[in-house]
Structure I
Amino acid sequence: MPDPAFEDFSVGDVIVGEPLTVTRDAIVSYAKHFDFQPFHLDEAAAEGTFAGRLIGSGWHTAALGMRLLQRGPFRGGSSLGAPGIDELRWLGPVLPDDTLTLTFRVLGIRDSASKPGLGFVTAEVALGNQRGETVLTQRFTVMLARRGTDPLPPRPVAIGEPGPVTEPEDAEILPFLREAEIGSTRDLGPYPFSAEAIIAFARAYDPQAFHIDPEAAKRSHFGGLCASGWHTAAAYMNRLLTTRARDAAYTAARGPVPEAGPSPGFKNLRWLKPVYAGDTIRFSAKLTDKRASASRPGWGLAFARNTGVNQRGEPVFAFDSAVFHRWEP
């Protein structure tokens with residue numbers, strides 16, 4: 001498939017993709033690997049949670065949006081990557097057997113000031129279901145080459161297999177949000193990225209050449225096989241929940257464990273550097289603000305700055321989150 005070019009898009013363009021049905025098995029499979037909260041795993045367990053029923057992970061929905069973007073507006077080809085997501089909102093749940101359709105709207109286009117022959121397309125994506133409900137919106141910018149220009153040269157990178165990682169044994173008390181200390185930072189531990197895992201995730205959600213084909217990736221400006229940005233985000237969620245489970249067990253031996261709920265969305269997500277096969281990313285989360293919910297008594301919103309750093313100490317990932325948490329017992 002030919003890759004999308006900068007000239008393929010104009011301000012005001014609207015592209016509607018083909019629909020995709022999300023099965024229960026797909027929802028649960030993603031959740032088992034990356035977002036293993038009870039309301040994503042099992043109907044009975046979900047009944048007693050904030051969500052009240054089995055729903056898809058928001059990160060799963062975002063990854064499916066990437067799959068539909070690549071199939072539709074990108075016509076099965078590859079972009080030159082995206083620096084990040086300005087804002088993403090999860091507006092409604094994705095239920096088993098929902099059918100999602102992507103609408104891609106071009107908001108702006110501009111030439112690159114530093115790289116002649118390249119340009120940036122800013123777009124808004126919406127995912128809607130068969131009931132006419134919008135379940136996700138996001139605004140982002142993607143980098144594309146002008147047609148006929150020479151490709152960017154590959155950057156020198158080291159590709160390999162990640163070294164062994166050890167699961168941390170530390171544990172902390174999980175406070176109710178009212179008592180949580182703004183500025184507190186929780187180390188979430190390491191996540192290794194193997195070539196096999198990178199390719200498997202990309203085949204399912206982001207089949208651009210530099211994520212699924214090691215030889216094509218070598219020839220690209222990335223210089224080697226690198227993970228989908230949504231794979232990096234999924235790894236963050238895995239580490240957050242793995243650490244929380246350890247903290248919850250420690251807290252349960254001493255008192256009540258505050259429940260966490262879903263997220264309405266996030267802002268300022270940045271993929272700062274590629275995550276390559278062989279990298280190990282260490283994630284952390286810093287509480288930046290909190291407030292009690294006016295609409296859900298006993299609940300509040302926790303705001304955090306979340307980051308990921310590779311084994312060389314280089315920041316590769318960051319975003320600002322908002323998540324529902326129990327405010328008090």
Structure II
Amino acid sequence: MKKLMILLSLIILAAISFYLYYLEGSLPVDKTSKKSVIFVIRPGENLSSIANNLSDQKLIRNKIVFYLIVKRLGIEKKIQAGDFRLSPAMDTYQIAKALTHGTLDVWLTIIEGLRKEEVAQLVSQSLSIPEIEFLKYAREGYLFPDTYLVPKNATAASVIKIFEENFNLRFSEKLREKAENKGLTVEQVVTLASLVEREARFAEDRQGVASVLLRRIKEEMKLDVDATVQYALGYQSDKKVWWKMNLSLNDLKIDSPYNTYKFAGLPPSPIANPGLAAIQAVLDADPKTQYLYYISDKFSHLHFARNFEEHNENIREYLRK
């Protein structure tokens with residue numbers, strides 16, 4: 001009986017201690033504080049990371065208590081990515097609930113190789129900006145692929161400015177000098193990089209594609225790039241995609257200045273928005289490469305050839321099996 005009483009007393013003591021620990025941990029860090037800070041949650045960030053960051057920024061007293069409160073409220077899956085205005089005067093319950101709504105900005109990810117109409121769709125979905133409004137200002141090739149935190153009330157023009165400012169930052173003076181040394185303008189680099197982005201699915205193929213394209217330009221050959229025809233064909237309503245997968249012989253005859261099977265040289269402007277790796281591939285390309293041709297196999301790996309005979313052999317080897 002005595003042991004039972006001791007055990008019961010220990011349980012009660014533990015419960016009271018946990019209650020006080022929980023209560024203290026849920027209190028504001030500084031209830032008299034008048035300041036607020038912007039707290040950012042990145043896409044995919046887990047609860048443990050969020051708790052650590054809140055603690056590091058002195059917005060909660062106890063990471064474990066924050067974790068328990070989120071679990072108790074059942075709001076873990078409701079926590080949004082974005083940025084939030086929080087204050088040390090808020091208690092942990094208020095902090096936790098605030099993270100489920102009221103984000104000031106939204107995360108927007110633009111992947112490499114999208115054309116401006118596809119970017120417009122993403123922007124419209126995330127920010128409710130009409131696609132037609134975005135396309136009034138968008139310049140193909142300069143909507144730099146990246147992950148952005150964009151104000152909810154942003155206009156089409158301001159979003160495009162964010163993209164283009166990032167492009168100007170990433171396409172550094174050093175890269176511009178490199179382009180000039182190769183005899184290329186920024187527009188030519190971006191246009192070539194957009195072709196590389198669409199043609200080369202794997203990193204190891206990018207520089208090879210860029211080198212072939214530069215050599216073909218030097219040799220005054222047509223580029224014969226499928227992606228330019230896909231760009232010219234535009235939206236495929238039957239498949240609901242912007243890039244037609246299997247081109248026909250008739251497709252290759254389309255009368256468009258973007259059709260590099262019909263017109264020599266670069267297309268009039270970029271056909272997509274390339275990332276930094278594709279731009280770098282163009283700047284590192286060798287216009288004296290021994291290769292003049294390439295084909296893509298069923299796994300999207302590229303196979304290069306020095307002459308038409310080797311090119312035909314690659315076609316037999318990789319496309320006619």
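Every number here is computed from the coordinates shown, using simple stated rules; none is lab data. Computed from a predicted model, the values in this text were never measured in an experiment. Cβ atoms are built from the backbone, for glycine too; each structure is taken alone.
To test your reading of the models, identify which of I, II gives -14500 for helix-only ellipticity at 222 nm (-39500 (n - 2.57) for each DSSP H run of 4 or more, over all residues; to 500) when calculated.
So the calculation was done on II.
So semi-axes √(5λ) of the Cα gyration tensor in Å, for residues 23-126 alone, computed for just one structure, reads 33, 13, 12; which one of I, II is that? Mind dumping the intermediate values first?
Values: I: 33, 13, 12; II: 31, 14, 11.
It was calculated from structure I.
Taking percent of Cα pairs over 34 Å apart as the quantity of interest, name the structure among I, II where it is greatest.
Structure II comes out on top.
From which structure (I, II) was Cα extents along the principal axes in Å, for residues 31-206 alone calculated, if the value obtained is 56, 46, 35?
I
A value of 2.0 was derived for distance in nm of label points 7 Å out along Cα→Cβ at positions 239 and 295; which structure in I, II was it taken from?
It was calculated from structure II.
If FRET efficiency 1/(1 + (r/R0)^6) of positions 111 and 311 (r between Cβ atoms, R0 = 35 Å, to 0.05) is computed to be 0.70, which of I, II is the source?
For FRET efficiency 1/(1 + (r/R0)^6) of positions 111 and 311 (r between Cβ atoms, R0 = 35 Å, to 0.05), the value 0.70 is produced by structure II.
One of I, II was used to compute FRET efficiency 1/(1 + (r/R0)^6) of positions 55 and 183 (r between Cβ atoms, R0 = 35 Å, to 0.05), and the result was 0.05. Which label is that? Walk me through the intermediate numbers first.
Numbers: I: 0.65; II: 0.05.
Label of the originating structure: II.
If we compute relative contact order in percent (Cα under 8 Å, 6 or more apart) for structures I, II, which one ends up with the highest value?
Top value of relative contact order in percent (Cα under 8 Å, 6 or more apart), among I, II, belongs to structure I.
Taking FRET efficiency 1/(1 + (r/R0)^6) of positions 215 and 247 (r between Cβ atoms, R0 = 35 Å, to 0.05) as the quantity of interest, name the structure among I, II where it is greatest. Spell out each step's value before the answer.
Numbers: I: 0.25; II: 0.90.
Largest one: structure II.
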